[in-house]
Structure I
Amino acid sequence: MDLLPLFQDVKGRAVLVVGGGTAAARKAELVSRAGARVMVIAPALSDDMARLAGERGFVHRTDSVGAGDLAGCALVFAASEDMALNERVHELAVTAGVPVNVVDRPELCQFIMPAILDRDGVVVAVSSGGDAPLLTRMMKARFETLVPAAYGRLARFGGAWRDRVKAAISDSDLRRRVGDMVVEGPVAERVFSGRDSEAAHAMEAQLEEAAGRAARGPVGEVWLVGAGPGDPDLLTFRALRLMQQAEIVLYDRLIGNGILNLVRRDAERIYVGKAAKNHTVPQDEIGRMLVRLAREGKRVLRLKGGDPFIFGRGGEEIEMLAAEGIPFQVVPGITAASGCASYAGIPLTHRDHAQACVFVTGHGKDEKLGIDWPALIRPNQTIVIYMGLTMLPRLISEYLEHGGRPDMPAAIVEKGTQPDQRVVTGAIGDLPALAEAAGLGPPSLIIIGSVVTLRRDLAWYESAAEAAADAEPETT
């Protein structure tokens, strides 16, 4: 994050705008809508600025800008068509310690004006730090279709009830739950449709229910959520909704910042990641932690890479929850085999290559592989091995010992679906040497089968030049 997003209160405060054209008019209009007292310094005003000045009571001066004009200002905008003047205003503002925005000069801006969606008090601001204003405008246009106009009315309704809710419910976690139910439930629906009296009755019912729940003692819940293979765009809608409601998040090693940043901002985060032979928190302790937190009345998000029921040990965790009588939900995620193969351009099944696909793990219980190789080494079948990189030489050795072809095409996908994804392909007998030469590390997925040869033409995630240069063995 290059800039800290803030919303500043400028009501009744002085804001200086230097310039009288269209760009200056847009800045002056925005700060005026926020309640600022606007002074415009420009030799002449455009029709747009002149109209705004008349409607909103801007002070207009035609003389030059001096250091005294910045005294007491909350903000300064240098929006003149005279670039030398804008640079001089920037110097004056820096000397005076007043935040300054110089139009079309990001390097001279101490703050950026974002693209703004205003829903009568509920404001969405989008910024690229000045790098891509067209992109931010496009994103704003998309938000226009996603954010109902009635959200401002709902915000005012919630504000009117805020003190009463706080007085009725002392527990902050329970208050947050009531808030979640209000904005996503029948109260919000009634507010949106203008049925304010019905909304008030529904709110009364929510408070009574919450008071009864507080009297009965805390009741928590655990949400076991699959976060997919790494690309945040692959999260499900349900996963995103629960990520925004959770009070505590237990997350694994494979959960990157791109996904964690989507979690509720005030949620407590607990890292419980595990790597081979290095368990930060033992599995049994994770289960006990989930039980304890739920019994404290917390809404607990157990965030796991891929799908929690495919080599994610999700079954073990909810077994303990079920035995302890803890309510839970399971949200599936895109498993690594599906996500990584898709982004590597390797179909797991194909009528000309494979009519079956088998998932196995390279880490069995107590470090034993326990792989049924005769069942795997069959024609027209794709094998996907999870967590097999550290055991790769042994895996390949056993594969060959059980009759596997040494020239069978194979691939390793490192950090699949992520921007730094890498793919190594080659004959399976050469795979350990290729992986070592490329310096591959976890997380990596191994794919074995003739479907790997399709990558040459189907590697859409890489550039056309890289795909065309594919050769076996290769590293991309």
Structure II
Amino acid sequence: MPDATSPSGVDRYIAAARTAAQRRTADLEAIRRCRFDTIAVHGLYTMGEGLDFNQGSIIEPIYLSSSQAYRDSDEMEAALSYQIPTWCYSRIANPSLYYLENTLALLEGYGFDGEASCCATASGMAAIHTATEPFLAVDPKKPDAKLNFVSTCQVYGGTYQLFSIRRMQERGIDCRWVTNLTDLDEWASKIDENTRFLYGELPSNPGQAFFDLAAVASLAHRHEIPLIVDSTVATPALLRPLCHGADIVVQSVTKSMTTSGFGISGAVIARKNLTSRFGSDEMKADFAGYLKQLPNRDMGPNLSPVNAILSLNDIRTLRSKMDLFSRSSMEIALWLQEQPAIQQVDYLGLPGHPLHELASRYLYLVDSQHDAQYGEPVNRYGHLMSLRVKGGAAPTRRVFDAMQRIWRATDLGRIKSVATIPAISTHSQQGEEARCMADVPPNLIRLCVGGEHPDDIIADLDQALRAVDGKVQVAVPASFSAGGASREAPGEG
């Protein structure tokens, strides 16, 4: 029986939540003292969590429950007024998402001297929309102001469509494209009193564009606006933008972070107390937490529990995979640039790449200095490259069609190597003018290197390049079905 001093009613649940929060804080402090690989393997799923609440399960369970029940009306009141943590409804929160979100926040925040939090979403595009939309609300004090934001022009095709069609054409919000990413003056010239944020993707998909992250972040903060970075290609194993001044990171977790290809997921990871002259104090104090509790509660783009755990299981070996893929990609890029049928190879790891020196200041294999194999910081440049075939679109298609080991698909970041022609897939809806601006010509093949031995990928590329002067007949099986295809759906990835 509780004594007379014990809290009652709603207060007893608030007191219990404080005790739980203290334990969570201790768990966070303990895991933050661990290395990157340990964080990726364990996250916040402690032995106590497994034994006390999950029947001793070593691996995080999938909570296939749409909602949470409450012990009584007091607990329900405390939960639904956000006075205590609650799962209440999986559109808002779920234990499986909690495990993924905390792991992603810890990984992106590794080495960052502040705090970060995460909001998982149903896809990478949902993450980009979720991260940018709150800054584009109309200011009641200036209802007629012409809202705008600034973005690198070399972005994923879906991002371009979101910014140019959904934001510019449909809503009249101006997206100001930066074409020379290394020119800080160009960035600065696009900013005015109505600019809400700066946005950049690095390394970019597919062109390997890069910019001086710390300098652009500093510029954004001088104007009291946030810098939002899409770091999907690098992952936190190679680059953690928060450590260089970025306010918000978006990840298509579907891609490089989860190489199996089993599910779709995205994430918004934000520093707490981010820089923005727009928005409420609540939004700026904990942007990811604000997204979960308010906008995403109302719009519903959050992730399913199954995809959360599928993603989490893939992330456990992130650092070693990105190391392997990067080393293989470097070997393949060096081979490709020597081939007579190749006009150009875009890979930041190549010493001759114009952005190699800049990228080398940022792209490092995390914890390589603590690795017995290396013992010092080592650069790694990721798994994505592009190759341009001499002669234009026709020979490029012949090379592409001749690939036998490399899969023809619009995905990237897979354990299996994948290639696409962005001009006819991921960037097809941009139009010729926009593709020229972003330097995505029809003779460019995007290659994403997987976990195969590089010799075997080189052998496949070697035989495919011989198709430049010949013709490859691609037999379409009689049983082929285009079921589920949509003429409105551009290539993904």
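The greatest value of mean count of other Cβ atoms within 10 Å over residues 428-435 among structures I, II is that of I. Computing FRET efficiency 1/(1 + (r/R0)^6) of positions 28 and 228 (r between Cβ atoms, R0 = 25 Å, to 0.05) gives 0.05 for which of I, II? Of the options listed, only I reproduces it.
To which of I, II does the computed value 1.09 (Rg/Rh (Cα atoms, Kirkwood Rh)) belong? Working through the options, I get structure I. As an exercise: distance in nm of label points 7 Å out along Cα→Cβ at positions 124 and 164, calculated from one structure in I, II, equals 1.8. Which structure is it? Value 1.8 for distance in nm of label points 7 Å out along Cα→Cβ at positions 124 and 164 corresponds to II out of I, II.
In this comparison of I, II, the computed figure 0.95 for FRET efficiency 1/(1 + (r/R0)^6) of positions 36 and 324 (r between Cβ atoms, R0 = 25 Å, to 0.05) is attributed to II.
To test your reading of the models, identify which of I, II gives 2.2 for distance in nm of label points 7 Å out along Cα→Cβ at positions 340 and 396 when calculated. Considering all the candidates, the number was obtained from II.
Could you tell me which structure in I, II was used to calculate relative contact order in percent (Cα under 8 Å, 6 or more apart) as 15? Derived from the structure labelled II.
Assuming 2, 10, 13, 14, 14, 14, 12, 10, 7, 4, 1, 0 is P(r) over Cα pairs in 5 Å bins from 0, in percent, for residues 244-355 alone as calculated from a single structure, say which of I, II it is. Going label by label, the one that fits is II.
Read the figures in this text as sums done on the coordinates, not as results from a lab. This one's a predicted model, so the numbers in the text were calculated from it and none came from an experiment. Cβ atoms are built from the backbone, for glycine too; each structure is taken alone.
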